[in-house]
Structure I
Amino acid sequence: MDILSAIGLLLALVAILGGSIAKGSGVGALWNGAAFVIVVVGTFAAALLQAKLPVFLHAMHLLPWIFTPPRIDSEEAIQKIVSWSQIARKEGLLGLEAQAEQEPDPFSSKGLQLLVDGTEPDTIRNILDVELGTREHFDLQGAKVFESMGIYAPTLGIIGAVMGLMAVMQNLAEPDKLGPGIAAAFVATIYGIASANLFFLPVCNKLKATIQDQTAYREMIIDGITSIAEGENPRNIETKLRGYIS
């Protein structure tokens, strides 16, 4: 559980709701159905127009990562790789077949299977690099869906405000409606700017950071597996891989 994401989301709500109460507007002043439709529904509509369906669905699949990112234990991975290298030195690469079948991480399991098959080190690196690059690209596309929402939301907020002011101008003959009408018009601006800066853009950046961590982790796996294929000493492999831990 990423406690910082939970705290950040809570503080964002406190900032908006508490600020509205402190300014004397009250919480009720922040709700406007028309503004919600224009900004929120419009933002999702724009994102759907921009993204392909698999990318958009993947973005929704990535969203829980802001609270529960994939587990990455570099220390445990290093110990695994060192043990694999020790098995390879004692029993040969075929001795890793059992580990390849039991390894829960599909990426590591694929690398081990390439070792067992006697694949050349450069070929192993090329195959795994292609898979890594493809996965990273797809994940980043998903994260950028939220980035695009963060770009569209403020503009739609302005559109909502303009549309609200247009409605106010039509009621100039009724002064008692002007104040509430203007206030409702600017609710759309709040929706657009607040959702972009307190949700969509932070979510995008959090996901990008998680994807970068996963990429670095898998690069370490690739380096370890190719080192085994090259017959490096287990102690040297461990020393090399510890350079990935900051």
Structure II
Amino acid sequence: MDFLTLAGATMAVGAIIGGNLLEGGHTDSLMQATAFLIVMGGTLGAVMVQTPLKTFVHAMKRSVWVVLPPKVAANEMVDKILEWSQIARREGLLGLQDISDEEKDEFSKKGLQMLVDGNEPEVIRTVMETDLSVSEAKDVGAAKVFEGFGGYSPTIGIIGAVMGLIHVMNNLADPSALGPGIAVAFVATIYGVGLANIFFLPMASKLKSIVSEQVQFREMIIDGLVSVAEGENPRSIESKLQSYRTGTEKAKTAEA
């Protein structure tokens, strides 16, 4: 679980609400169902108009990655690739058949099966890089959906503000209706700008970062499998993949 995402969102919302309380405001004044309906409904509708159905559904599935990102175990994968290399040199590529059947990662499984089938190294690289490119394009498209949310919500918030002011102007003779109308106007703007800058745009950026990490991880797998197909020495393969292992260790150190 990505606790930094949860902590960041909590801090941002808490700072806004806390600041409002310090200024003598009330939390109830920020809770406007009408404003929320206008901003969320309008933003969702605009994004649905803009986005193909498959991309929209894929984006909703990938939104989970913001809190529960996929595990990238580069060190473990390097060890696996070295083991595959040793088996291939000792027993031949057919010796990887059982390992291919047991491999859980679909991307690695496909590469291993191509190895067992005796495909040329360049064929393996071409096919796997094509799969990677298609997968990356889908995931980047999912991130762009949330960029769309972030782009539309401030504008929809302004629409909500204008609607609130229209309501105020139509009820100038009734002082009791002025307060709610003005509240909806300003709160709609807060919702639009707040949702964009606290949730939607950061989510898009986080997803792009995760996709980039996934791409690097799979490029490592491709390099490793192609090296095995070319019959390289395990030590040579380890040296080639060392940069991936080092990058992961640095990332873990930074997190600690």
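Thinking of I, II, which structure, once helix-only ellipticity at 222 nm (-39500 (n - 2.57) for each DSSP H run of 4 or more, over all residues; to 500) is computed, gives back -27500?
Structure II accounts for this read-out.
Output the label of whichever structure in I, II has the greatest value of Rg/Rh (Cα atoms, Kirkwood Rh).
Comparing I, II, the top value of Rg/Rh (Cα atoms, Kirkwood Rh) belongs to I.
Coordinate-derived values only; no laboratory data. Fair warning: this is a prediction, and the values are worked out from it, not measured in the lab.
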